[in-house]
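So, here come the structures, one by one.
No lab work stands behind these numbers, since they all come straight from the coordinates. Predicted model, so just to flag it, every value in this text is computed and none were measured. Cβ atoms are built from the backbone, for glycine too; each structure is taken alone.
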Structure I
Amino acid sequence: MYLTLLVVVILTAIALVAVALGIANAISPRSFNPQKGEAYECGIPTRGKSWMQFKVGYYLFAILFLMFDVETVFLFPWAAVVQDLGVYGLASIFFFLVILILGLAYAWRKGALEWK
């Protein structure tokens, strides 16, 4: 029963994505211009290399923000049903928060939260 439902949901998702991409491809305007392939920097022509390296700290900071943001979103459904879950729900969310705090402490200890 559940396997059939899962297959139907996956096939429906694939079909909807394929239809949306097909419609977008069919009705989108097409303009082939070599200038579109150039780097755009506020209308000013670029000087030097357009490809430059960024510090990995920017990406790490963004990933940490997204990770903690998504984990915080998981607290809202739990808060809605906390009375129905009882002690098991309280223990599981406590374990979840301990893992979250340990991850934050690890990132803080490694200096990932410092903006240099």
Structure II
Amino acid sequence: MISVADVEKAGRWYRKVLGAASGHGGVEYEQLLVDGELVLQLHRHDVGHHHGTIGDPGRPTGNGVAVWFEADAFDAAVARVRDAEARIVTNEHRNPNSGHREIWFRDLDGYLVVIAEA
């Protein structure tokens, strides 16, 4: 779960990038599903619900966090990232430690996102 400024906008962006579906929808909270499996939850910064707020809207989001996904169809995932005009941090490359391909980019709220080949 990550906190975001605009759940609906972030939800649309992540659905496009991940090829995901909405599992909840709404302006305060969203669940994103890939093949029926929950892969990410989005929560608005300033909404507390029963647990208090998830993030502090007065501080930068995502510092020290990498939101990591694995994709069976890595090339299709890279195409979706490019189609979403994501701000690429490290272009498609082969990780010398793991041997799989990765692409690193920023989401709309500044979180570092990684999609790695499964």
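From which structure (I, II) was mean count of other Cβ atoms within 10 Å over residues 8-15 calculated, if the value obtained is 10.0? Write down the numbers at each step before the final one.
Values: I: 10.0; II: 19.2.
This value belongs to structure I.
Consider the structures I, II: one of them gives 1.00 for FRET efficiency 1/(1 + (r/R0)^6) of positions 16 and 80 (r between Cβ atoms, R0 = 25 Å, to 0.05) as calculated from the coordinates. Say which.
Answer for the origin of the read-out: II.
For helix-only ellipticity at 222 nm (-39500 (n - 2.57) for each DSSP H run of 4 or more, over all residues; to 500), the calculated result is -5500, so let me know which of I, II that is.
Details: I: -23500; II: -5500.
This value belongs to structure II.
Looking at structures I, II, which one was Cα extents along the principal axes in Å calculated from, given that it came out as 63, 50, 21? Don't skip to the answer; put the middle values down first.
Working: I: 63, 50, 21; II: 42, 30, 23.
For Cα extents along the principal axes in Å, the value 63, 50, 21 is produced by structure I.
Mean count of other Cβ atoms within 10 Å over residues 72-79 was computed and gave 10.5; which structure, I, II, did it come from?
Numbers: I: 10.5; II: 14.5.
Going label by label, the one that fits is I.
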